[in-house]
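These are the structures in question, set out in turn.
Here, each number is a calculation from the coordinates, and none is a lab measurement. Keep in mind the model is a prediction, meaning the values are calculated, not measured. Cβ atoms are built from the backbone, for glycine too; each structure is taken alone.
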Structure I
């Protein structure tokens with residue numbers, strides 16, 4: 001691996017570690033807050049609303065959203081690969097055409113005249 005890739009990977013690892021630490025801190029804060037609120041609020045009666053059994057559960061919503069995000073990211077990755085390939089193809093074509101044009105004018109690629 002090149003030095004730049006190693007440095008990039010180390011930076012990514014640091015960012016991910018910081019994000020995980022932040023997430024852990026937020027989860028702990030929410031747990032503490034929830035525990036405090038539950039201890040000072042009276043117990044509420046259960047609500048029996050129609051169709052609540054048909055609504056998706058929170059974990060299903062999260063799974064669905066992240067499944068969609070995963071598919072979207074995979075699609076964007078493929079798009080970026082195809083875009084890069086198209087750009088490289090266009091560059092190769094343009095370079096070939098330029099070489100042909102220079103050669104047709106009687107010059108070689110290094111700027112000297114050919115013996116035509």
Structure II
């Protein structure tokens with residue numbers, strides 16, 4: 001994760017972390033809605049939902065991260081909460097395109 005963080009501009013990491021927080025909030029709301037629907041569901045539906053959840057063996061990617069990676073992500077999230085680190089989206093796109101072109105150019109030079 002440290003290598004990834006060094007490749008990405010700080011502002012991109014801020015935006016990615018904001019998106020992660022929004023997704024986590026949406027998932028939390030979705031969980032509550034699902035719980036409410038389960039309370040109203042008939043037996044057949046509950047058994048189908050149970051079978052689906054039991055069959056799912058997908059692990060949370062967060063659990064697969066080591067402590068250092070989790071610390072970096074949490075640090076980036078904290079940085080994103082500081083308004084001074086935020087930039088307008090148009091500026092982000094411009095800087096991202098510049099960074100991307102430089103990255104691709106350096107990769108092309110290495111392959112020659």
Structure III
């Protein structure tokens with residue numbers, strides 16, 4: 001397994017919290033992530049992310065949804081909003097989406113400028 005000891009501990013703790021077998025969750029996370037849990041952006045290690053434009057679209061409504069669709073951040077169908085190959089590009093998408101989620105704030109992604 002390619003994960004360091006802390007990542008294994010974190011995944012194991014999350015699995016137990018969700019009443020899942022840690023070994024099963026570790027296997028799924030390893031396959032889904034290619035054995036890499038973090039990416040270096042700026043001076044921080046951040047979790048790997050994948051932008052799901054169709055899912056984001058479902059979380060929004062009205063003017064916020066229309067704005068996100070216009071900006072290319074959301075779409076009603078899978079595959080219309082493309083992920084960039086780089087994690088820094090995906091974090092930039094996340095930053096661009098921030099104004100659409102004022103009712104659901106999240107912390108800033110350090111070292112990423114998407115504006």
Matching 15.4 (mean projected area of the Cα convex hull in nm², computed) against labels I, II, III points to structure I
When distance in nm of label points 7 Å out along Cα→Cβ at positions 17 and 81 is calculated, the result is 3.1; to which of the structures I, II, III does this value belong?
-> I
